[in-house]
Structure P
Amino acid sequence: MAPLLSVESLVMRYAARGPGGSRAAVAALDEVSFSVAAGATLALAGASGSGKSTLAMCLACLERPTGGRILLEGRDLTALGESELRAVRPEIQLVFQDPSGSLNPRLTALEIVTEPFLIQGRYTTVEHVERARGLFERVGLSFRAASRRVAEFSGGQRQRLAIARALALEPRLLILDEALSALDASVQAQIANLLLKLRECAGLTCVFITHDLAMAARVADDVAILERGRIVERGSPDEVLRRPGHAATRALIAATPPWNARPQGQAGR
């Protein structure tokens, strides 16, 4: 089966100021290639500065790479103009690390979740409310909280709200950029279980970006390790964590709390 997402030799360079005021190109991404099957989850793990967030922005069509291709079901997104990208962006949604920074504090929870409908001109006002009710239910939020604002939610509830908003337009691809790292361990586990449930029920294709290999192993089918803008290792969670082949992987494992096998019935899920 053809992959939903294919990344081919992706390069992202930024201009940086060197000694004496000279300018040089720094590669945040250097010939990155991978693919993700429809309904699967790939975890991209790496330390700070490895290129994870740059890759997330490129995949979400929020930054244009210097070279290479990003294909969504064979369509090269890097070759599209801005007007064409605006039509594609609803199919690819990005959930950030800090929901407080990505959710408008002046809007109610209901307005946050229904805003994508307004932007895209979809559905009637009555349908907005009914669809929002369903989204709240899917992410485990009470619809009684729909009139509250962001500051009235806990960190875990804010991330659930961010996920509900991301799901509003029924995306083909969900990218989570360190979406659990700001939460405490018990809330991380709850959101991870939510992601597993969403994937099971909705067939979501996910790219899960993290520095936490234990969480990567819990939610992903495959794990790829990024170092200095390159993928240096890829395999199943068992392979990568139990038999790491690269120093960058071993360093991440050393920085990760002890990893236990995934709960029975959730392998690869």
Structure Q
Amino acid sequence: MSLSERPIGVFDSGVGGLTVLRALRAALPAESFLYLGDTARLPYGTKSEHTVVRYALQAADELVERDIKALVVACNTASAAALPALQQRHAGLPVIGVIEPGARAACAASTRGQIAVLATESTVRGGAYARAIARLRPDARVRSLACPLFVALAEEGWTEGAVAEAAAARYLAPLAGQADTLVLGCTHFPVLATVIAACFGPEVRIVDSAATTAAAVRRELADRGLLRDAGGASPAGWRFLATDGAERFAAVGARFLGALIAAANVELIDL
């Protein structure tokens, strides 16, 4: 197998990163993908930075051993805490996180420089989005808000209705009139985009880093000459790894991926 024909590795603490995989497949239809969800140890968002770095390195090592040609860190928490360590360990490999593409998209979308980041506790505590936005747009005013309950709602499929609407209203009330752009700084949050948007007027733009990350991956592969030559062939497809609960991964993950996942096609591994 040539280098360009190898799969792109993607990992997240669980199934949220499947929203990134969905965007990657749309942007790179000729590529094959190997997705790892560290479901035995989720969520990463409540863990210490040291622990997140350790988990991320272990997940990346597993994918690298399976001959990937690029690594996508489809987890905001891991991108915030572990990206430098991952890039250092795998220096010869393109390693792309979701923070920088999301920050760039937010800066481009914001009309007044008033940007709010909705994320996990760990991502908010680390301040990676605020730093990235400040580098790109020093005049921006960034407010970061931890919304941990959104993760549980997304996993349960409660993405609309009274419970989801009440949680969104409670979390987002402090941002009323305080932002012209919202960054969905957790890969679970895009499935709640409708109830989040309903808390604001149409003038507030919502940025999902999945599409911008996919575009960044495409550019990186093109620059390195690693894009797969489709040659008229059908897409090479995707494979799934999980550290626990193949059945739950398949059932819940389908909502994030927008496609059916057969539990029999989820390989259980131990990190």
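State the single structure among P, Q that was used to calculate mean count of other Cβ atoms within 10 Å over residues 103-110, giving 21.6. Please list the in-between numbers first.
On the way: P: 15.9; Q: 21.6.
Among P, Q, the structure yielding 21.6 for mean count of other Cβ atoms within 10 Å over residues 103-110 is Q.
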Per distance in nm of label points 7 Å out along Cα→Cβ at positions 111 and 207, the highest-valued of structures P, Q: P
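When distance in nm of label points 7 Å out along Cα→Cβ at positions 143 and 255 is compared over structures P, Q, which one is greatest? The partial results should precede the final answer.
On the way: P: 4.3; Q: 2.8.
With respect to distance in nm of label points 7 Å out along Cα→Cβ at positions 143 and 255, the highest-scoring structure among P, Q is P.
One of P, Q was used to calculate helix-only ellipticity at 222 nm (-39500 (n - 2.57) for each DSSP H run of 4 or more, over all residues; to 500), giving -13000; which?
Working: P: -10500; Q: -13000.
Here the read-out was taken from Q.
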Top of P, Q by distance in nm of label points 7 Å out along Cα→Cβ at positions 79 and 95, largest first: P
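Determine which structure produced the value 1.00 for Rg/Rh (Cα atoms, Kirkwood Rh), for residues 23-174 alone, calculated from the coordinates; the candidates are P, Q.
Numbers: P: 1.00; Q: 0.98.
Working through the options, I get structure P.
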Comparison of P, Q by mean count of other Cβ atoms within 10 Å over residues 7-14 - largest value held by: Q
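Hey, Rg and Dmax of the Cα atoms in Å, for residues 183-238 alone derived from one of P, Q reads 12.2, 36; which structure? Each step should come with its number before you reach the end.
On the way: P: 12.2, 36; Q: 16.3, 46.
Value 12.2, 36 for Rg and Dmax of the Cα atoms in Å, for residues 183-238 alone corresponds to P out of P, Q.
Just so you know, all these numbers are worked out from the coordinates, no wet-lab data involved. All of these numbers come straight from a predicted model, not from anything done at the bench. Cβ atoms are built from the backbone, for glycine too; each structure is taken alone.
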